[in-house]
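Okay, got some structures for you below.
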Structure I
Amino acid sequence: MLRDVTPRAQELKDNLLDYMDRHVYPSEAVYEEQHNAGDRWDAPPVLEELKAEAKKRGLWNLFLPESNLGAGLTNLEYAHLCEILGRSPHLAPESCNCSAPDTGNMEVFTRYGTEEQKEKWLKPLLAGEIRSAFCMTEPDVASSDATNIQTAIRRDGDEYVINGRKWWASGAGDKRTKIWIVMGKSDPEAPRYNQQSQILVEPGTPGITIHRFLPVMGFDDAPEGHWEVTFDNVRVPASNMLLGEGRGFEIAQGRLGPGRIHHCMRMIGMAERALELMIRRAAGRTTFGVKVIDQGLIRDWIAESRIDIDQARLLTLNAAHMMDTVGNKAARLEIAAIKVAGPNMLLRVADRAMQVHGACGLTEDTILPKLWAAGRILRFADGPDEVHKAQIARMEIGKHM
């Protein structure tokens with residue numbers, strides 16, 4: 001049942017596969033060439049061409065379940081499409097307006113934003129006219145426990161004043177980014193999960209300093225990138241508060257559930273791309289008089305990779321199905337499980353593919369180093385493995401005690 005694709009999703013899937021073959025894969029080298037020749041913190045022209053093609057085909061905002069804003073797909077339906085987008089992770093998702101952190105931020109605006117906030121920020125985000133950033137993690141505390149976050153958000157008349165330091169602020173340096181969502185502490189004396197709030201900040205607001213971008217495993221992830229920024233008495237209108245003071249964790253849970261599984265969906269596609277490259281490379285190389293693909297060890301790696309990918313896919317589809325049928329909260333064990341399994345699966349498959357490629361597998365002549373780095377990053381992003389495992393263990397123990 002989980003592998004079944006509805007007629008609506010199948011139609012989009014066929015369209016998306018054709019779009020990938022005709023437009024995305026041939027544009028990957030063009031994207032890199034334009035990106036390296038121009039301003040790395042702005043979008044290469046070929047990306048806008050792809051976005052226009054995706055819009056024309058109806059392959060736009062596929063992630064958003066609200067039918068009047070997005071494609072109206074369930075999580076399970078979107079999973080089959082998001083996997084395909086993951087095969088070109090640095091190009092395909094954004095070309096269809098389905099890339100983080102914008103997807104999570106658009107969901108926040110859709111669920112929790114006022115009509116004024118939606119008009120000003122959600123509409124241009126949905127149209128792909130601007131980008132956004134999300135600022136949560138801090139360098140001076142263990143942010144895997146978000147109650148540690150110390151950035152201060154204090155009310156002062158008709159304004160809020162923000163002071164603190166953030167890093168790994170994804171998208172903060174992108175020239176197209178026009179709005180940030182910042183999480184901070186508004187009431188240190190409130191109950192533990194009511195101390196935090198989320199507030200909107202425009203990047204040009206006085207008091208903001210962007211210190212540096214943070215390369216990840218040697219990749220700058222431009223034009224989005226990840227940044228370290230400080231807020232020094234940054235003043236924003238009180239109307240920029242999302243949902244209300246003390247409701248930051250409520251927003252975070254609504255944002256991170258879908259975001260986590262979207263990452264996992266894309267990782268299935270990344271691993272499929274790595275396996276395909278592994279097989280093609282092995283079929284075209286001979287060592288010691290034997291084709292690499294005929295060697296027992298390589299065939300073992302291919303088989304193990306297929307098993308790893310299909311296990312992760314079924315876990316992901318099951319989590320998506322549960323989110324659709326019983327809700328995100330009831331599916332939190334399944335979401336946590338795939339968030340651990342997905343990145344580790346991708347690391348194993350990408351590592352095997354890199355090994356088959358020999359020294360070439362360590363270079364950017366192939367997409368493999370980026371795929372491997374993505375797997376390693378996603379063992380941290382949206383919560384480290386250890387936090388998810390602790391949650392799984394706690395719920396599992398609860399079943400029996």
Structure II
Amino acid sequence: MEKTILFVDDEEAVLRAFKRCFLFSDYPVYLASSGEEALEILSSTPISVIISDIRMPQMNGYSLLKIVRENYPDVIRIILSGYADEEILVKAFQKNLAKMYLLKPWDNEELLKMIESFFSLEKRLQGKNLPFHLNHLEDLPPLGFTYYKIQDLIEKDRSMDEIAAAIGEDPAIAARLLRVVNSAFYRVNTGSIKDALVYLGLINTKNIILTSSVFDWLEKDRVGNLYQETLWRHSSLCNKISNVLFRHLLNKEVPKTHATAGLFHDLGRVFLVKYFGENYPNKRPKDNQTISNQEKEVLGIDHSEMGAFLLNWWELPLPIIEAAMYHHHPLDENIIHKELLAIVHLADYFAHKIIRARYQSHIYPQIFDFFGVSEQEIDAILATKKGLR
């Protein structure tokens with residue numbers, strides 16, 4: 001099916017610039033100067049991707065994408081914004097209104113590459129020969145009542161007090177959230193769910209609740225219970241290391257919209273362990289083999305593909321889906337968020353190294369060149385962080 005792009009902006013000069021960018025591409029492009037005009041086009045034309053400016057008169061991009069999500073859920077949604085729009089961007093991602101954002105002014109070559117990569121990932125997710133049962137909703141991990149309730153409260157712009165009270169009604173979720181925020185890494189030292197919310201932010205809180213729901217689902221059978229604590233520890237440690245390396249290697253914080261990419265990177269393994277049980281490969285891979293090779297050989301699918309499939313199904317932001325799909329292949333040409341993937345790849349490797357896991361991740365030596373550091377230098381950085389040991 002032909003891929004089509006709808007671009008929405010109230011400035012004619014921006015619309016013309018976008019049209020020029022795609023002049024020689026294979027994608028039909030539709031332009032709209034307002035939210036209302038965009039909805040008219042959507043009502044009569046099959047659209048694959050909508051890219052909308054966030055600041056527009058009358059109907060802004062936030063309101064437009066909310067309508068698109070409700071009425072055209074299969075359309076991929078991207079926000080176009082300026083550097084000053086962080087607050088509204090975070091709010092949009094809290095409500096799952098967009099897969100990612102594009103900053104003005106954009107680079108034409110990078111924009112074309114981004115769209116190509118988007119469609120390439122979509123094709124991989126849809127074209128995988130996944131076992132038949134994965135295409136049935138009832139066989140997918142449940143997100144849990146608490147997750148849906150929190151998402152509903154966020155949708156309705158409820159207060160922190162109300163959201164904290166809802167989390168408090170689920171003792172298991174509340175305990176895991178407080179365990180994360182009170183870890184030696186965060187050092188917040190609080191028993192207050194509201195304080196945890198304020199410190200972590202709603203996006204990270206929601207994502208921790210989601211992963212907690214899935215890990216609790218894994219724990220409910222004998223085989224899954226054997227893996228549950230090790231997988232949670234590795235994923236949690238990977239996320240902490242990702243945040244540390246972002247600061248030390250890139251001199252900036254992980255964007256709030258995907259600060260839990262490390263937490264989700266191995267989520268596919270949770271499902272494979274749960275579904276395949278004792279058939280899941282549990283021997284240390286041979287010298288020239290990775291755990292992904294083992295999984296494909298035994299199960300016909302690896303945890304990277306499975307994780308990306310689930311995260312895309314749950315409509316998480318693209319950077320988090322990419323982290324699941326490509327964390328073992330950080331130099332893949334289709335990656336859009338290259339810095340994030342390189343960081344998660346490093347974090348995955350060092351997390352396995354720290355906890356001396358059965359499965360040691362393969363590391364691309366070129367990744368050290370990418371950041372201009374050595375393995376020993378990263379070891380020294382992580383050795384100073386008490387919460388990582």
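Compare mean projected area of the Cα convex hull in nm² across structures I, II and report the one with the greatest value.
On the way: I: 21.2; II: 19.6.
When mean projected area of the Cα convex hull in nm² is computed for each of I, II, structure I gives the biggest number.
Output the label of whichever structure in I, II has the greatest value of distance in nm of label points 7 Å out along Cα→Cβ at positions 16 and 160.
Values: I: 3.4; II: 4.7.
By distance in nm of label points 7 Å out along Cα→Cβ at positions 16 and 160, the leading structure of I, II is II.
With helix-only ellipticity at 222 nm (-39500 (n - 2.57) for each DSSP H run of 4 or more, over all residues; to 500) derived from the coordinates and found to be -17500, which of I, II does the value describe? Walk me through the numbers on the way to the answer.
Working: I: -15500; II: -17500.
So the calculation was done on II.
Quick note: the coordinates plus some simple rules give every number you see, no bench work behind them. This one's a predicted model, so the numbers in the text were calculated from it and none came from an experiment. Cβ atoms are built from the backbone, for glycine too; each structure is taken alone.
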